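What follows is a set of structures for review.
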Structure 1
Amino acid sequence: MYTLTENPIKLTKVILENALNQSIGYEEYRELVHRLAVKNSNTGPEKTEALANYTQLNDRRMRRWDKTLRIPEDVQSKIKTYNKRVIWLVLTESWCGDASPSLPVMNKLTELNPNIELKIVLRDEHPEVMDRFLTNGSRSIPKLIVLDSQTKGVLEEWGPRSTKATQMVMDEKAKNGKLSPEFKEELQVFYNKDKGQDIINDLTQLFALK
């Protein structure tokens, strides 16, 4: 669909615009995940019992985050004064455990300011986008790409985890070489105890809102 001889920056913009045309909003994404959870299924080409179970877990987690997440008043004030029109394009999948706290936080933040529009696409449906925003060579999600609303130029990116969660993962890999199911549960415990504050801090710093 795209030729390698095109200007790389122009090519990236074309690919991003194509993804935006196929993107969905947060509410539609939540409805999608819920439907899949009820059907014991998941997004992506690979359908497995494990991924379906993670989708069900994430549906419950996001429902809880949507109800309980609170944005500090000082952060609210700063975000409300942000005057640049941007799009937050997020790559994710229904089974992604790190997305279950991050996406509700992003949604709450974007609801505070009409200049910030949240759009979501599925990673495995947009590999040409994902491969331009790898993390240490990996297709790690969730991945947030901040775009200028008018030009579709890339301004910033974030993901797949907040600062403290990233350090936890690095320490675990250094110690054991991989992330065990037990560690993934430990990570979710951290997210719950932290109540989204590490993610909020990252995002406010990323967009110079502090």
Structure 2
Amino acid sequence: MTLNASNSLRHHVAVAAGSLVFAALLWFVGYAPGRVVGAVPWFLLFLVMVIGPLVRIRPSITKLGEGNFPVTWRAELGIWFVLWSILHLGVVFHHRNWEVVAYLTSMSPWAFGAFFALLLGFLLLFTSNQRAFDYLGPKAWKWHQSHATYVIFYLVAVHGYDRAYVRPGFPSDDPLHWIYLVTIALVFLLHVTAFVVVVSRSRKKKEEPKDMT
């Protein structure tokens, strides 16, 4: 899978517009603004997470549309995930009358994990570009991007599960909460499947698996 560190204005506009349309749909069906700005970044992160395994499972996907699709969209999706997450955190602070220190010192372990995930997201935000790629080199840049993204996803997943099920009680009757569970399961299954597929192909060729870091 070819690495991609470039940013496209057209992609940014498309992701931003799609995010706003999705946010408007959630608001239209009755979700409060606080819930909306929490849901939008989650689904952007979900898209970032599924691109890698889908390409490994079906390499022919990259021949659809423009070159190296959909890998060429990951940087923009990740950047807008961070931007929406910042907005989400701002809404949280606003609901607590901007008592930031009090909130940070009293948050649950799962909320702290999500806050740490956002800090990691800041690092990815400022390194999701060609300049950082050229400076770090392909291996270091990929290690930094891929491992940080995995950590972010699972920290946010636990935070989402806590907010959706643990606090209000289980089972939840909110369809959005069930979609969260489905997306978490899909990411896990796709990554396991991709791992099995890559190892299987490499064993048939009797060579070490490539692109596994």
Structure 3
Amino acid sequence: MAGIDEAGRGPLAGPVSVGITVFSPDLFAPDFYDPEHADREPFRGLDDSKKVKPALRDELFDAVRKHARFAAAIHISSKLVDGMRIGGALEFAMLRAIARAEQAGQRPRVVLIDGNYKLPQVRERYPDIHIECVVKGDSRIFSIAAASILAKVSRDRRMSRYEKLFPGYELEKHKGYGTVVHRARIRELGPCPIHRRSYTW
């Protein structure tokens, strides 16, 4: 079973990112956690990434990378978001995520996706995989919450790197979202190459 979630649907700049995770059933065995050190449980506090503080998100990101049988983040550029629109870009990213798991020898039989999508291309490409969309799945399902953390942290780190390439927009602070400061910088400086032209600034 795989979990999928996205980060970056709404920002004015940067990629939209999709995380996918596959965990071994052994992860949920009673002896995975050491009862004498409950505070060290690697996934303590796992939840929808928007509800988790940045420091804990970083810890959970490391735990996902360490303990998942497969974990990956797919980033779709702002240019592709403009060309495909956000719905098309998200579905394209999900197709790539499942294909990446397949290439790694972790082809899922069930894929649980946060949200409420129709996903005709995903269903057509993988008719033998049970695709289920779950509203608020990132707060309810372990693998989706882990994918949420993976997508959010990897995207945020990418946006921080973009700050060095495109200084002046304060990308490291707002990660491309449409804050008052970000909109003001676009008016002052004009858009940079990672701004989404199909969005309203």
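Every read-out reported here was derived from the displayed coordinates using simple, explicitly stated rules and does not represent laboratory data. Not measured: the values here are computed from a predicted model. Cβ atoms are built from the backbone, for glycine too; each structure is taken alone.
For the read-out relative contact order in percent (Cα under 8 Å, 6 or more apart), a value of 22 was computed from one structure; give its label from 1, 2, 3. Checking each candidate, the match is 1.
For which of the structures 1, 2, 3 does the calculation of mean count of other Cβ atoms within 10 Å over residues 115-122 return 19.9? Walk me through the numbers on the way to the answer.
On the way: 1: 19.9; 2: 16.8; 3: 14.2.
It was calculated from structure 1.
Taking mean count of other Cβ atoms within 10 Å over residues 147-154 as the criterion, the largest value within structures 1, 2, 3 is that of 3.
Consider the structures 1, 2, 3: one of them gives 3.6 for distance in nm of label points 7 Å out along Cα→Cβ at positions 11 and 163 as calculated from the coordinates. Say which.
Numbers: 1: 3.6; 2: 2.6; 3: 1.2.
Value 3.6 for distance in nm of label points 7 Å out along Cα→Cβ at positions 11 and 163 corresponds to 1 out of 1, 2, 3.
Starting from the value -25000: which structure in 1, 2, 3 was helix-only ellipticity at 222 nm (-39500 (n - 2.57) for each DSSP H run of 4 or more, over all residues; to 500) calculated from?
It must be structure 2, since only it matches.
Determine which structure produced the value -0.48, -0.81, -1.18 for log10 I(q)/I(0) by the Debye sum over Cα atoms at q = 0.10, 0.13, 0.16 Å⁻¹, calculated from the coordinates; the candidates are 1, 2, 3. Value -0.48, -0.81, -1.18 for log10 I(q)/I(0) by the Debye sum over Cα atoms at q = 0.10, 0.13, 0.16 Å⁻¹ corresponds to 2 out of 1, 2, 3.
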